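Each in structure tokens, the structures are laid out below.
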Structure P
Amino acid sequence: MNHSTTRRELLKFLSGSVLATGWPISAETKTTGIHWAQGFLLWRNFTGQSLRLQDALNDLTAVGADGIEFSPFLSELEKYGLTRETLKRLLAEKRLAIAGNYFSAAFYDPSQRETILRDAEERFALLKEFGARNLIIGPPGVKPDADRERLIKQQASLLNEIGRRASAQGLQAGLHPHLNTLVETPAEIDLALETTDPRHVFLSADTGHIHLAGGDVPAILRKYKTRLNYFHFKDGVRPFVRPDFKPNLRELGKGEVDFPGVMRLLKEIRFSGWVNIEQDATRLTPRESCRISMDYVNHVLKPIYN
């Protein structure tokens, strides 16, 4: 567990470990202002067995989550015998919501501008249909010899336009720095945010990617505290050796990220919005992984914020 966790916070976590045995979550564990989700990729990418979206929703309900990050395209829903209407009914039954949609493209390429804008508009419509508002902008991958600084500056115009269109529809577009993409290091985060419009392009930060790229997570979040709109909470351990970061990943509270420090900042700035637990890979089952991370959220992180 991270050294920044105080003894009091640790005791709260340990005392709550009974949750792993199936102890029910009370309404008192809800966090005023913050909604907690988990990304469907934990279940979708699991190789141990074939799991459905319905399995993920059942697991999330059991641990007291508020939602799921998932892009409900028809092709994806058909795999699980669902339509958008049946998914809406299932979400309502489980009292869950869609937290946001992930969107990545070659934003730096002028020749793709109109295609990307059409795709973004489709994402906006999908978000609004499901009552969501967060478009998570994933930077594209680039060749090792690419002029990264030039491409970051070059993508700014299109990101600003996507952000402007999102804002006009009551939505938010947030840049999501990510390993093995155009924007990953602290310096690249600085450049990407300096060259985009703070009124329309926000920061949808991933704690794990920032940490594994060498960043001081609480410090970077504090620097851009007025642009924070959405989170991926991910834990991990350094050093990261390219290209595969999955061996570095851990369930929340099991790695090096200073989550208590992050939560103290969110309380200070009165952050209100979605925090998505993003577990790209696990050594456990998705159900076990989900429960461990939400146990840590419920018994360490929520008491800090409340």
Structure Q
Amino acid sequence: MIFYDDISIQGSSPVGNFRRVLKHNKAAMLGAIVLTVFFSAAVFADFIAPFDPLQTSLETLQTPSPKFLFGTDDLGRDIFSGVIYGARTSIFVGISVALFAGLIGVFVGSAAGYAGGVWDDLLMRLTELFLIPPRFFLVLIIAALFGSSLFNLILILTFTYWTTTARLVRAEVLSLKARPFVEAATVAGASDARILFHEILPNALPLIITQMTLMVGGVILLEAALDFIGIGDANHISWGFMLHNGQHFIRDAWWIIVFPSLALAALVLALNVVGDALNVALNPKARSAYIDKSV
């Protein structure tokens, strides 16, 4: 369990709150460092990776060594370079899906929560329709039908990930709509668009940011799972693709599986820990709950 000791951040800016949470939570600080490492690797992969991750060679199944830090696979491809470039693919897919799905979810959830009535019922029934089939199998079927290029994969995952954000934003909008400051804006003659975009959504932003951050980890896991079972873009190296290729050599060449698995686990865990820290920093209710637990 994570505790935030002696955090006095009432009234501080969101950035200041987050810095204080990182200062008092070693797990969150470590997660932020891990994220920095992975994001740096993704951005500067062309300069960090010593080899082309898709280029084969005669040096097959080499154990980890100074030349090949993480060894090579059965086709002589460098595992370390694959892990570096795999970070770029995973982070790109995760952030893209989180942004697109977040935008759709915010639009649907805010429209349903603010409009209410028939529109609320219609949009929520539509949302529930997407929640009925298991997400993994829905993505699997769509990818099999329409192809699994990187662009298609982002669209498919976006298509299945917006629902959670929509439900959360709707609930938050319903809560905020009843607050005194919204009623005051209504009495003052503010338009519906101004109330929604200037009064309600800015106050729902902490929830939206936290949800999108946590969504990235789930997307990365699902993308890796699809690549692992062979439904992915073979033109882009990914950790799931590396695990798919190395599953037959787990006894003779453990490094092919271990290093991509560790990278995947570390990135997703770091995203979850930092997402939890963001929730504490941005959400007054969550912050108060953690402070009460630490007393």
Structure R
Amino acid sequence: MTNLPLELRDALAAEVPFSSLESTAEALAADGTEKVLFHTADARPVEAVLMRYRDGRRSLCLSSQSGCPLTCSFCATGRMKFGRNLTESEILDQALHFRRKEAVNHAVFMGMGEPLMNLDNVLAACERLPGIGIASSNTAISTVGWLPGIVRLAHEGPPVRLALSLHAADEALRSELMPVNERYPLSDVLRACLEWHERRRRQVFVEYLMLAGVNDRYEQAVALAELLEPRPAFKVNLIPYNPTDARFQGSGRDAIAAFRNALEERGVRTTVRLTRGRDIDAACGQLAARG
């Protein structure tokens, strides 16, 4: 707006900021993945990621909180100091930052935070994402199993997709990996997911992080398959572990392939996630606002 006086432009910039977020660091991975570290007006760190795929998809990984209070043992975000829920504008401004560079068409709430603990603001942002090119059918909300949010999601908001971070079919092991399981046991969470499936008529994506010697044995694949009934309600996405400061090691390719085969032999539709941005700590579980 160079037709306005400089003094007025400076006043507008101060009083009506272009974005609720300030971009403070950017990183570009060898595979084209781009990560941005933002800070909110009250100096809370937030990271978001743009993943570029050869088939033309441009998928955003958005954060719903600064940090995360749920302390999953394998996740770098869980070891950050929890800040707060992000506002609708702070969520949407992550997407707008990348949209100003190029067209985007997919979004996943798999960045920092538990989206269903901030459901009002997440759904408000989801309502506006189609306006920048991201259809509700191309938007997924991932949860560790925050039961009240899953129940609400079956009845409220646009028809986005639901992804459940499961990671262990055994309740005791899941509680060790994900303390939230003590509060909301997997059996209750799966019942809520089935209610969501019945109302929304969409598959539940089941995310399963492959941890060597922890949850990747044949019998654990069999147990997972037994949980996921009816079969058409679920699709499993096996996730190679991305290194963090946690004590875990990732399963090897052969172990992942064997686990996948065990699931598919039992009629469970299964894919293996393509890892993006690992070299810049932008892959699944690595966001920790280190700058």
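Some values worked out for this structure:
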{"quantity": "helix-only ellipticity at 222 nm (-39500 (n - 2.57) for each DSSP H run of 4 or more, over all residues; to 500) derived as -11500 - corresponding label from P, Q, R", "calculated": "P"}
{"quantity": "Value 0.99, calculated as Rg/Rh (Cα atoms, Kirkwood Rh), assigned to which of P, Q, R", "calculated": "R"}
{"quantity": "Structure with the greatest value (metric FRET efficiency 1/(1 + (r/R0)^6) of positions 33 and 129 (r between Cβ atoms, R0 = 25 Å, to 0.05), set P, Q, R)", "calculated": "R"}
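FYI, it's all coordinate maths here, none of it is from the lab. Predicted model, so just to flag it, every value in this text is computed and none were measured. Cβ atoms are built from the backbone, for glycine too; each structure is taken alone.
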